[in-house]
1. With relative contact order in percent (Cα under 8 Å, 6 or more apart) as the yardstick, tell me which of P, Q scores highest.
2. If helix-only ellipticity at 222 nm (-39500 (n - 2.57) for each DSSP H run of 4 or more, over all residues; to 500) is computed to be -500, which of P, Q is the source?
3. Of the structures labelled P, Q, which one yields 1.28 when Cα Rg over 2.2 N^0.38 Å is computed from its coordinates?
Structure P
Amino acid sequence: MAYINTDIPIFSAYLDTSFLYNQDPRSTNDFINVEVFGFTSLSFRCGLFSVMTEMGSIHTRIPIHYLTNKLPEEKLTNYPLDWLQLWDAFSPHVSVNKYEYLKHSACKILLKNKTWHEAKYLMTFDWVDSQEHYATQSEDPGNHKQGHLLIGEGGQFFCQPGNRIIWRDGGDFICKELKGHEKWKVFDKEFSCKHTGSRWFAGEEELYFYQFEPNKD
């Protein structure tokens, strides 16, 4: 589990040069090639990335909406930040995984206007609380969210929770349309093996193959 900064699987992108001039996105209408190699996780901030440019300069903490996979002349979409990423990072303690099961998977994202946007999977971010940062919901089962980093068909990058994504695998396993989900509920229960098993104890002798016995009280 990394703290604040973590390596990520490298991918190519375009950096909106508005970032280099401290301007709002799409102000310069100019983009440069970069390789994205790092992720910065700060509580209550959007996804932030580190890049290397073709000129040899490194730039860090680039907000997700300053990076694209297409240029404007390639029908680049212009969704606002809160459409690209619904939830800020939960804490500075972050992990990153490129799940083999999801590698290169196609999916579609449910946008805020209830339309669907086609995308491709890149990697997944997940968070945990710490003694220093506990005022978040990263370990609350009813509010915790992972962040799946995706490349949208319009060239923008998305960081979306699982409940805004429908996955596709060419019919290998996923072969049915989604239905019944309108009545699904958020799972908010927590379970502990030790708590559930507190009615038992492992005996008083230091035996390798110990036997469980019920508590007398």
Structure Q
Amino acid sequence: MYAALFDMDGVLADTEGLICQATIRMFEELYGVRMKESDFLQYVGTGAIMYVEGPASDYGVVIDTDAAIARRHENFVALLRSGRDIAFPGVRELLCAVRDNSEWKMALATSTPIETALCTLRAAHIEPEWFDAVMHGGLIARKKPDPEIFLAASAACEIPPSRCVVVEDAVTGVAAGKAAGMKVLAVTNTFTREQLAGADRFVSSLENVTPGVLESLLT
């Protein structure tokens, strides 16, 4: 048996730009500070708390973290209401192929809080029930690049780390997957191949990825 552990934002769902836009709006609405997209790049994949606290510290702004995350969530949900299908091409096909393969288990491993994660999955037309385990930011103490979330997902699937493939788009996620002792398939949706150095394989899209491709990383 094997397990495929999928990050969500930037891997399954095209949300990195929406998250950034929602956070920029939050800082302007609550603190009167206008930030740039580049201010958030180093915090991609680190979880909601670091995503708002990191840029705030960089700008010397003292924030109420809970209030900031709540407003960001409101802004993000409003942006999702456009009705656009935010799933990346090939994502649902791959998830269904892995789910239906008796040799594989599958987990979601996202640093995003569960309320936001469920909104994202809904907008991407992905059912939480497709996964054998759903690990989210509220269940872990240490965010990526710490391997905790992937090790927890591996344990929940009852598959050892050496038989797990992590699918990631972020620098911190690749580092977390490797630190967990897992193989990592990097999708260059957010960062370049050079920035994601350390991954075991790179793809520009999940459209042509199959359970066989994932298995080839482990055999």
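1. By relative contact order in percent (Cα under 8 Å, 6 or more apart), the leading structure of P, Q is Q.
2. Derived from P, not from the others.
3. Label of the source structure: P.
Each value in this text was obtained by applying a stated rule to the coordinates, not by laboratory testing. What you are looking at is a predicted structure, and each value in this text was computed from that prediction instead of being measured.
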